[in-house]
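Several structures are given next for inspection.
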Structure I
Amino acid sequence: MPLDFPSPSVSTTYTDSTSGNTYTYANGSWSLTSILSATKGGTGFASYNQGDILFGNASGTLSKLSASTAGYVLSTNGNGADPTWILMSAGGGGAGTVATPGSAGKVSYYASTGASVKDATGLDYATSTNILTITAQNISDNILQLKGVSSSQAGSALVYKKDGTSDSFVVDKDGYVSTGEWRSTVVSPTYGGTGQATYTDGQLLIGNSSGSTLTKSNLTAGIGISIVNGNGSITINNFRPVILNMASGFTPVGIGTDYNILRVPEGKNNTSASYNIRKVVMGVGTTSSGTSTVRVEKSIGPHTSTSGFNLSSTGSTWNAMSADLSLLGGLGETSWITFTSGYGTAATGDRIRLNFTAVDSTHANFIVQVLLEEY
């Protein structure tokens, strides 16, 4: 209810019967002279010291908490309890004063329990680039050290997620890189690498005593051996030589009338085989200064009858040689190793024909052999 102040001419003092507050009149207005309690909207206090804090107490009024020692912080004791000043430990978030850093971007730490916060020399965080830089302070320093909880550590030591979700680089608990890919310079053999960055089909790495390195090398085929270098494979073939005796002491009657024909035989284990035609060798028992020529022709089989060659033709379209083999100038023997593309091979069932394309009348007792090499 409103206050009922008397006329100042009657009395300059008034006490409210409801609240008990006393007022005085001076300089044209009434003023409260008693302390206003918390229950009436006041504090119940008339004076304060610097640093005092008011808080609600158990009786529903206000109490004063005086300022404490430097380094102490205000702590709640829970619902229904008065707050108090406590010394904050380092484990509770730090205590004491915060040191002024020597430069911007320094990372803070507590030097000891209850100590003031200091800036860590060598730890710098650049807000413009969001990069944390660690700089060693001694040449023997471990720049970055990660520690597990115990020998039973299960989580990884270091995980980087490029997209924030998927692992791009992982160092596991035992120090092994379990996720990631090396894309820098070639790792040398000294550090468990090969020292090589590129390879061709069939290359092998061979120890080299010069510098304890590894050298790339391909296998070299020896006599009767072929090496086929594939994509991730090496095939070593052992060639079996087969000689076709096309003529042995044979003297032809004339050009285009005498043909010696042999069937290409089976290979190892009496099975069909494929051959390279490697060489044609020709010799005579009686030499002459004249010229005799032969060609080796092929008819692709398999053949089961006399078909395969037109016996009345020289069969030039079947010529397996790039040119006729000539015996001239008094020589007693000669050979040929160049064959027409597509006709330098033969297979079981093919027919090989010796065709005399020129005959000197003095030449006699021809010996002609065709060397095949099974592959």
Structure II
Amino acid sequence: MCKWNRMQARGWFAGLVGGALLALAAHGAWAADKTYNFGVLFPLTGPNAVYGDVFSKGVNLAVEMVNEGHKLSRDIKPVYVDSQALPQPAVVGMNQLVHVNEVPYTLTAFSGVSKAIAPIGNRFHVIMVNGGGVSPELAIGKYFLNDIPLADQEIGVVLPYAVKGKKIRKLSVVYVDDPFGNSVNRQIQTHCPKLGCRIDPDLAVNPGNTDFQGEVAKIRAAGPDAVFIASYGQQQNVITKQLRDGGVKAQILSYSGYGVGPTLKLPEAQGAIFDHQSVSFEANALSKEFHAKYVKKYGSEPNFYVANYANAVFIFADLVQRLEAKKTSVTGEHLLAALHRQKTFDVIGGKVKFSKRGTVSVPMQINEIKDGKAEPLTVVNP
């Protein structure tokens, strides 16, 4: 009798939850009748919220510009969900966006997060656009797109520049043990020997680590010419500071994620070299308009992350406009078909075209941190 009651209770609870989800889904569908909703899966809390803040500024301004343009029959509207930059919360968030909010298009960031949600988007035909994660494993294709160059292109630019220009013969690597960090380390392992440098040591660190005294001691003992840091957020700042505090004076190298405000302002990060995609805010009328409005709204200069996520919004609006012209419903399948027909898009920085693997190839800018700013050193074309 007791067993039957428990089973009955489970069935009642499942029905209650199912009914609640149906109600939420109905609400999401109603909202979609008033606006064209798209998902935004960013870290809004936690140690990597600084990235979410930067990314969101690009999204929000682009949404304002699209809605002020009145080229669509409805406004577009972002539905924000907090990924915390972690795979598990991101999967929960993606399921909410797909099954409750019923979005056909979503923005994502961070390699581990993006890799985790990609199967969901591909299965349920929701376009996913990554403008921040750089793991080469994100060349997934189908419904997954990257409007940021991946680490294979980044490492292939910054490492040859540093090895030749700074005469680096021995390189130490500190990388976060996740899909992003592992992929960057593999790229370094591939490129470094070809350039005549050797790696000693390469050290994986847990994403939650904050004490790197052991790693610092090993690097100090090895005496490298440079240290490549492949982490992000608060952790990359802690690694940088502890390296300098521990007496490591070697040149610091990194990737595009190193160029965020808190890291640029870090005294220990001055002199570090990193690369990111080159974005010209003078490339076309849209670039100039966005730049002027961004500076007026936020009182600072937009960076490539801002441009990437604003571009993802502009591409969404462009695709919706094309579907409206054909009186076609706005679904993931129809958006993807329209994207393949269009092929090239005029966006901030010029034109962008996605490969069959969902990647882009763009000019890269190499920078040195000076006085809390990223000073351009050179631009390398693909």
Mean count of other Cβ atoms within 10 Å over residues 202-209 computed as 15.4: which structure among I, II? II
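If FRET efficiency 1/(1 + (r/R0)^6) of positions 50 and 138 (r between Cβ atoms, R0 = 41 Å, to 0.05) computes to 1.00, which of I, II did it come from?
On the way: I: 0.30; II: 1.00.
The correct label is II.
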State the single structure among I, II that was used to calculate distance in nm of label points 7 Å out along Cα→Cβ at positions 274 and 290, giving 4.3. I
Matching 1.00 (FRET efficiency 1/(1 + (r/R0)^6) of positions 82 and 178 (r between Cβ atoms, R0 = 41 Å, to 0.05), computed) against labels I, II points to structure II
Given 11 as the derived value for relative contact order in percent (Cα under 8 Å, 6 or more apart), which of the supplied structures I, II does it correspond to? I
Suppose P(r) over Cα pairs in 20 Å bins from 0, in percent works out to 15, 21, 15, 14, 12, 9, 8, 5, 1; of I, II, which structure was it derived from? I
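Of the structures I, II, report the one carrying the highest value of percent of Cα pairs over 16 Å apart, for residues 186-249 alone.
Across I, II, percent of Cα pairs over 16 Å apart, for residues 186-249 alone peaks for I.
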Identify the structure, out of I, II, from whose coordinates mean count of other Cβ atoms within 10 Å over residues 162-169 was calculated to give 16.2. II
With FRET efficiency 1/(1 + (r/R0)^6) of positions 106 and 170 (r between Cβ atoms, R0 = 41 Å, to 0.05) computed for every candidate in I, II, 0.85 is reproduced by structure I
One of I, II was used to calculate distance in nm of label points 7 Å out along Cα→Cβ at positions 58 and 266, giving 2.1; which? II
For helix-only ellipticity at 222 nm (-39500 (n - 2.57) for each DSSP H run of 4 or more, over all residues; to 500), the calculated result is -15500, so let me know which of I, II that is. II
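Only the coordinates and a few stated rules stand behind these numbers; no lab work does. Since the structure is predicted, the reported quantities are computational estimates derived from the model, not experimental observations. Cβ atoms are built from the backbone, for glycine too; each structure is taken alone.
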